[in-house]
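Please find the structures below.
Read-outs throughout are calculated quantities, based only on the coordinates presented, and are distinct from any laboratory measurement. Computed from a prediction, not measured in an experiment: that's the story for all the values here. Cβ atoms are built from the backbone, for glycine too; each structure is taken alone.
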Structure P
């Protein structure tokens, strides 16, 4: 029996030749344990082995794993409500990506300095398919409300935090303006015909590693979002890199002007600086390798291959979004165009060692 299901623990695709695991959730570890047991002994008494798990749950897992049942659908991200664009007479500065053009009205010179630093690397045009006017309304206590067209975006925030809200939502608007199969929380770099993505949870050093690779001559595909299209190709997401305070000193030797730029306040109280990239790729790319990075103090750079099942589990932990509920056909596209690439973990302390390791993966 073939199919896929989503039972709030994971999606599992079952084809004629075997099982391929999908996007795992909280109880996936239990599911995988049961799968291993049933592979050895289909008649195993699960209620005896897992006395704390409800019988109905265990029986449901048994049926799913033995191919007697199949389920469901995956949740997906609702569209960002950016309202309706209308022409106005305000003085605005224009920027664009391949999918959106946005026009900023600066309420004062401070906002001009803070926001231009984020977007100065983008073309100054307003001819992209989706258009957004960005305005700021001053509230009490010195807070500002971000407006995309006629809609409020986020909560009122300080001037130091507003640019983060603007960029975060522009990234969403950019990738939602086009059909996409999956948006992963991942960096992406390109050299020649090699494209590497770095899916990772926050705090793993993903952006720091991406910035270091750019200094080695790689091009930027993305920093925050790796966007997989229905054609199996990754789309550029051309926004500035978000560098947390703990990495400033490490990256200063690669980017001496990093410390000259303004700093911005995150919602969690951390300060960040943005690094506008000089070398952006403009083309769609096919993924060559998936590397899950983790900064570990005192660790020599160590690259270890992992299975597709483990890669999917780590993508889930890093975070992802879908354009629409996941069908069997689209899951097959993810398997064929993403999980067919070799996947690795990379633990490191030295950025230089990590960069040399990645260059070897790319044949450089």
Structure Q
């Protein structure tokens, strides 16, 4: 039996066990790679419950996670110093590493570089952070610019999770080749939905409702406009964050009849909501990939979305592209009136390009250049 190559994964956004939802897409990526490689993760975690460095090693889903907890410090200097010590402690626990994958550069890409220096092996960098968008990139501070500059000098391969993100990253990595490998989804779990007949047209949105990117206010404004045209619809927001602010706005606008908020939900619990929906709505200002779009496609659910992330590749067989609140309202109204029809099997076929096996094969093809 061929010995598995040993990969060390380090991420700025790996899940904090004290806030386990955050960064779960990175955790799932580690579990995917563990089907083919030996995967070890170093996860440094600031905590108010420890007064010295504490290490815990967890084996789960074929991934070894080395958690190094360090006490939170108010002083920036002390915080940086103890973070460095925590990471060095984590590195001392790993042996025989063949390759490093650094995921999401800011704010911890110094860890990728430190690991490469100590372990003397190739560094593959993948990103899906939103900080490459021009309005954020142009306001990077000195430390952020320095971290990216140093990373560019040390990295062996660069990956973006979508062509949409690649375009923005190329403004920084001007001379480097940027590969594209998307996020994966479980296409068995997110199965093709049956033809459920709703009494009213059902729209679905799933996200954190983060105002910086998701634009929940814009969706609510479109819903209000739609309510003046028809009452034959239901709009469900699923979120793992506090939604009191948005519930209050819905009440103030008198839209409780049309809108419901659900959550938080486990990942697998969202499937039934995709199956029930007539369309999935994404009105984001920016997305680097958007896993929820891939999940929607996999269930054969058409989307109404702005041209962000993988929606940048959308065609009229998969959904409707919109740019404004008026266009969002018009698109939902067209679906209610039956003016837009979609073939679920065609949508499902489009979603299957994000299947576990296809994405894993893309990783294997790239990594073979460094770990054969």
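Upon calculation of percent of Cα pairs over 24 Å apart, for residues 236-331 alone from the atomic coordinates, which of the structures P, Q produces 47?
Among P, Q, the structure yielding 47 for percent of Cα pairs over 24 Å apart, for residues 236-331 alone is P.
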Value -10500, calculated as helix-only ellipticity at 222 nm (-39500 (n - 2.57) for each DSSP H run of 4 or more, over all residues; to 500), assigned to which of P, Q: Q
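A value of 4.3 was computed for distance in nm of label points 7 Å out along Cα→Cβ at positions 140 and 348; which of P, Q is the source structure?
Q
With distance in nm of label points 7 Å out along Cα→Cβ at positions 60 and 124 derived from the coordinates and found to be 2.4, which of P, Q does the value describe? Let's see the in-between values first.
Values: P: 5.8; Q: 2.4.
Among P, Q, the structure yielding 2.4 for distance in nm of label points 7 Å out along Cα→Cβ at positions 60 and 124 is Q.
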Of the structures P, Q, the one that 72, 46, 38 was derived from, the read-out being Cα extents along the principal axes in Å: P
